[in-house]
1. Name the one structure among P, Q that semi-axes √(5λ) of the Cα gyration tensor in Å, for residues 5-44 alone of 32, 11, 3 was derived from.
2. Have a look at P, Q and say which one yields 26 for relative contact order in percent (Cα under 8 Å, 6 or more apart), as calculated.
3. Which structure, out of P, Q, was Kirkwood radius over Cα pairs in Å, for residues 93-148 alone calculated from, if the result is 11.4?
4. Suppose you compute helix-only ellipticity at 222 nm (-39500 (n - 2.57) for each DSSP H run of 4 or more, over all residues; to 500) for every structure in P, Q: which one lands on -19500?
5. Work out the source of 108 here, i.e. which of P, Q gives that when volume of the Cα convex hull per residue in Å³ is computed.
6. Comparing structures P, Q by FRET efficiency 1/(1 + (r/R0)^6) of positions 69 and 165 (r between Cβ atoms, R0 = 35 Å, to 0.05), which one has the largest value?
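Just so it is clear, none of the values below were taken in a lab; they were calculated from the coordinates. Note that the structure is a prediction, hence the values are computed from the model and not measured. Cβ atoms are built from the backbone, for glycine too; each structure is taken alone.
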Structure P
Amino acid sequence: MADIHTPEQRHLNMSHIRSANTKPELALRKALWHLGIRYRVNDKRLPGKPDIVLPKYRTAIFVHGCFWHGHKDCPNYTTPKTNTDFWKAKIERNQQRDQETWRQLEAKGWYVLIVWECEIKKARFEGTIERVASTIRKNGNTYNYLKTAQKKARELYRTERRERMQREKELVEEIHAAFPKR
């Protein structure tokens with residue numbers, strides 16, 4: 001099927017597609033806010049500028065459009081009939097970039113959560129919010145547990161180091177006492 005729009009009309013349509021503050025993002029943010037979960041939006045300090053960042057829970061949430069990120073087995077994702085090679089390459093590149101971003105975030109100790117546009121629709125919204133909220137809380141508990149474990153490990157290391165240094169000092173004193181300078 002041929003495109004019914006002129007190149008100028010198509011350009012205008014495409015220029016109005018937003019990458020931030022989309023309806024699915026706003027719906028998810030509003031639901032999280034009502035649950036008492038506070039967040040930051042599009043934090044530039046993190047790879048990929050996640051849509052929602054929860055530092056307290058060490059979680060980054062991406063709200064992906066089913067078409068733009070190639071949601072498999074989703075009715076909202078179909079490959080366009082025109083300029084197919086271009087669209088396939090574009091969507092594959094988006095998916096590769098997503099994977100790279102997730103790896104970078106996970107390497108920095110962040111949990112990554114993906115919410116698809118189709119999961120924000122009315123029929124699935126409540127279930128999605130419950131899943132996201134429980135995952136966020138689980139991530140927060142895990143993060144706090146690891147943080148506490150690291151703190152205890154650091155304290156143990158410092159204590160052992162102080163004890164070792166004290167033993168070394170005592171040994172040096174014993175050696176000096178046994179072999180006085182002449």
Structure Q
Amino acid sequence: MNHSNYIIEQLISAKSIAARVEGLALEISSAFKGTDKLIVIGLLRGSFVFIADVVRELDLPVEVDFLEASSYGNSTESSKEVRILKDLRGEIEGKDVLVVEDIVDTGHTLKHVLKLLGTRSPKRVEVCALLDKPSRREVDIKATWTGFEIPDEFVVGYGIDYAQRNRNLPFIGKVKFND
């Protein structure tokens with residue numbers, strides 16, 4: 001795929017993602033077996049495709065809510081400042097919660113979100129991330145379940161964007177900038 005200043009090379013196929021989502025959903029369903037309701041919180045915007053696919057595969061009663069946190073703007077570099085742009089609609093006190101994240105990169109956003117959710121007294125909070133870039137981690141945080149570990153590449157597709165573009169790609173692709 002070609003854009004004026006970059007090209008996109010496929011890193012993870014749509015087929016691989018679908019298979020991994022199925023596996024993650026089985027593990028999550030097993031871990032939360034017996035819950036009266038699992039509140040699945042998608043971190044917008046990058047997780048919206050992933051959360052839709054995961055939720056459809058879960059064999060549990062679920063409620064879906066969303067939180068939007070920002071630490072990027074239109075840049076490819078994470079800023080350490082995390083802002084909550086959209087908060088949850090529902091209550092999570094005493095509830096089982098699954099946070100669904102697109103990428104765990106530096107870890108600042110996820111750490112901030114988990115700290116915020118912790119102040120609301122949930123029964124249990126676990127994290128499912130589609131992608132993990134451990135080489136970029138700056139804080140000690142790890143998702144309970146991870147779809148794929150990836151190298152330090154700038155990626156797009158399957159809900160993940162670059163300057164609000166490429167979210168609609170069915171695969172995960174790495175962005176290669178033209179010099």
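1. P
2. Q
3. Answer by label: Q.
4. Numbers: P: -19500; Q: -7000.
Matching structure: P.
5. Values: P: 193; Q: 108.
It traces back to Q.
6. When FRET efficiency 1/(1 + (r/R0)^6) of positions 69 and 165 (r between Cβ atoms, R0 = 35 Å, to 0.05) is computed for each of P, Q, structure Q gives the biggest number.
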